[in-house]
Structure 1
Amino acid sequence: MTRRELMLLAAFGSFALLAGAFVFQFLGYAPCKLCIWQRWPHGVAIGAGVLVLALGPLVLLGIVGALGALTTAGIGVYHTGVERDWWEGPTSCSGNANALDGLSGADLLSLDAPVDIVMCDEVAWAVAGVSMAAWNAIFSCVLAAIWIIAIRRA
C-alpha cells in the first residue's frame, strides 16, 4: 500500500470507531466523561485524513494522525484502569458512596443536580471481558501503528 492509502485507511479506522461510539449511544449506551474524551482525538485523526485527501500524504499529517490515535489509545488505557479499579478516575464521574459524606441533606435532596451522570468506573458494555474503552485502546494502537508505517513509507 502507498503512504496515502495507509493514511486514509488509518483515518477511516478512526471514523469507524467514532461512528461505532455514536451507534452505541443511539442504542442507549450513554457515554461517560472519559468516553467523550476518547472521541476528540479520533476527530483529529479523521481531520488529518481529510487533509491527506486535499493536500496529499504529507509526513506532518501522518504525525498528527498518529498523535491523535495514540492520544485516544492513552485515554482508553486510563479509562480501562478506572473501570478495573487500578487507579482513581475523575471525581465528577467515578467513586463510591464515601464521596457523599460531605454533603448536607439539602444537597442530597436538591433537584438542581444532574440526574443523567454516567459513571466512568462502571463498564456499560463488554465483549470477551473487554470493555468499550479497552477495545478503543487496542484498535487505536493498531491505527497508530498504521499511521507510523505510513510516515515511514517512501
Structure 2
Amino acid sequence: MSKENTAQKLIATNKFARVNYDIDDIYEAGIVLSGTEVKALRAGKANLKDSYAVVKDDEVYLREMHISHYDFGNRSNHEPLRPRKLLLHKREIRKLYGKSREKGLALVPLRLYFKNGMVKVEIGIGKGKKLYDRRQDIKQREERRTLARDFKSKLIKV
C-alpha cells in the first residue's frame, strides 16, 4: 500500500482527555453520519470536548459530540448534538461494555480523523484522574522541561 492510501487527515482532538483520564486501551471505530455532517467535518467544524461514548443495546453511541451546521445545507441540515452510532466488531463492543461497567472507567473519544476517505474515531478506555494526580503530572512535565533546558545549555557551551 502506498502512503497516499493510508493518509490520515486530523479533524479534531480531545485535548483534555489525556489530562483528565489515564487511557489504557484504544479502539478505532467508524461512525454513521449524514451527508451534511461529513461536509461540515471536511470544513473542520467538530468539537470533542465534552463528548463520551455509551454502550446501549449491543451498540456503541457517541454522545455530545458537536458538529456545527453545514453553511450551505438546506432545511434538511443535521442536528449538531445528536447521538451518533459507532461501527465496531461485536467482540470489541462486548469488551467495551464490560469495561464501561467497571467503576471509574469511561469511554472517551480521543481523535476524529479521515482515513481513506472515511471518518474514524479513536475511543479510549480511561480511568478518571484525581486532582493530585493531575498536579503530579504537571510537576513531572515541568521537571522534564527544566532538565532538557539545562542539558541543551550544557551542550551548547561545550
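No lab work stands behind these numbers, since they all come straight from the coordinates. Keep in mind the model is a prediction, meaning the values are calculated, not measured. Cβ atoms are built from the backbone, for glycine too; each structure is taken alone.
Consider the structures 1, 2: one of them gives 22.6 for mean count of other Cβ atoms within 10 Å over residues 63-70 as calculated from the coordinates. Say which. Structure of origin is 1.
For the set 1, 2, ranking by mean count of other Cβ atoms within 10 Å over residues 31-38 places 1 highest. When semi-axes √(5λ) of the Cα gyration tensor in Å is computed for each of 1, 2, the one that comes out at 36, 14, 13 is 1. A value of -22000 was computed for helix-only ellipticity at 222 nm (-39500 (n - 2.57) for each DSSP H run of 4 or more, over all residues; to 500); which of 1, 2 is the source structure? The structure behind it is 1. Which structure, out of 1, 2, was distance in nm of label points 7 Å out along Cα→Cβ at positions 23 and 39 derived from, given a value of 1.6? Derived from 1, not from the others.
When relative contact order in percent (Cα under 8 Å, 6 or more apart) is computed across structures 1, 2, the figure 31 traces back to 2.
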